[in-house]
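Next up: some structures, all given as structure tokens.
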Structure 1
């Protein structure tokens, strides 16, 4: 039996000026053997599985039951990629695509359609990619709750509802990115190794080197550096310096150690180098930072 909740929304210029605006949101359960897509959507959203369609918006689709297939222009019109429960996939405006549930299982899908410069910026900076439209997130109660909240907001349409929906879109994209990234690393044991590296740095930040960490993890330095930066956003050397500076800030704020002593304590044997590094990373000299955090420089 078909279980459908959907809402299609009008979007004006001021909504888009917020950074994102939602055009459609909904969920539906397609029973095994049921025709797809159902004929309960506006004509601009209806498509034939064989011929596919092109939308003028992004859509983020989440499959929570069943399985099916997905194709796109970028990945190949004749390439049917398996989709299973626990996966999300992103449709891009202006790109041909097609997808459908397996007739033997059907599926349950949630979707939200949107446009805006916020999302365009994520795509321009390669956080979202036509080459990698899938997110492996597993079944997540927080994601389902966000889709249901978006449906509820779209139904009531209280003043400012588009701005609230824009926030939900941002949260959904963030969670999709976060869960998928960590899924990839957990599958390869990377998260465990990066966790070990962070522990080593926090225990020995004064004098440990990235090369020593890589050796202890039984990784080549080039592999360790690349993986660490992909996972944390920092190179190992930069991460060590960030930890050193964090410790230096604590000492400057909470102790009476001289600045030279603070520099030595966090691993800088050259006081002048510490001075320069601290100012480059914080925008303040160590003395100015101490004065500010101890209440004398505000």
Structure 2
């Protein structure tokens, strides 16, 4: 059997994780992976040395059909209660842990707060391999899980959840926009997405992203873009990303122009790590003014 370029890299990552390798902090290895998966030019980035304090756990989700959902919350140094919170939705094939290891949002959070960004917590929960963060025909509903189970859990831990921020990449970027459209500006203080998985037609979507054409139309972020009115929005995507053209057109069609980062990069960890400091600063600014 001949393996594809992507299969070879994924196999290498799996071996590294199984052997206890700290893949997230192997910056040289990550840069190699990004170049291997995307031969386009990649942006520079650095990862802060100090990580956030993190709390983790799990719960059995009724909204997800009895599945066990793992979660983590990252806090900047200082007081943990009374902080606003950003919920980060992970990409396809990832989990809540990816937010804090490969994407290093805990580290970027600490650095941002040290530089003057108003403090907030970052939270993430498992949304499934390719659910695309909406109710599926099998009854799995990760969006409902976030609203009716995870947000109350965050409130129980002393975080402010009357209004929250949303973020995500790829599948999670799509999911963050979808959830923001559902709850509106009364609940969502700001949204910052990286490389959102956006399509204009059911025929163009990734395998398994939607149950059928009707499911796509019922959860069409582009068609329902007017629902984002009143929510501060920042969109970042690399110019060689496969979602670039659709995402740039989507941004231009919004009634209120979002803040954007359309710069060199692909659908890679390099671009997402390059983007993280600005995304976190944007979210902190708007969460701070929503108190």
When relative contact order in percent (Cα under 8 Å, 6 or more apart) is calculated for each of the structures 1, 2, which structure yields the highest value? 2
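Taking FRET efficiency 1/(1 + (r/R0)^6) of positions 89 and 281 (r between Cβ atoms, R0 = 35 Å, to 0.05) as the quantity of interest, name the structure among 1, 2 where it is greatest. Walk me through the intermediate numbers first.
Working: 1: 0.35; 2: 0.95.
Between 1, 2, the highest calculated value is found for 2.
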Taking Kirkwood radius over Cα pairs in Å from the coordinates of each of 1, 2, which one would give 22.6? 1
helix-only ellipticity at 222 nm (-39500 (n - 2.57) for each DSSP H run of 4 or more, over all residues; to 500) from the coordinates reads -10000; which among 1, 2: 2
When mean count of other Cβ atoms within 10 Å over residues 57-64 is calculated, the result is 21.8; to which of the structures 1, 2 does this value belong? 1
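Read-outs: derived from the displayed coordinates by stated rules, not from any lab. Since the structure is predicted, the reported quantities are computational estimates derived from the model, not experimental observations. Cβ atoms are built from the backbone, for glycine too; each structure is taken alone.
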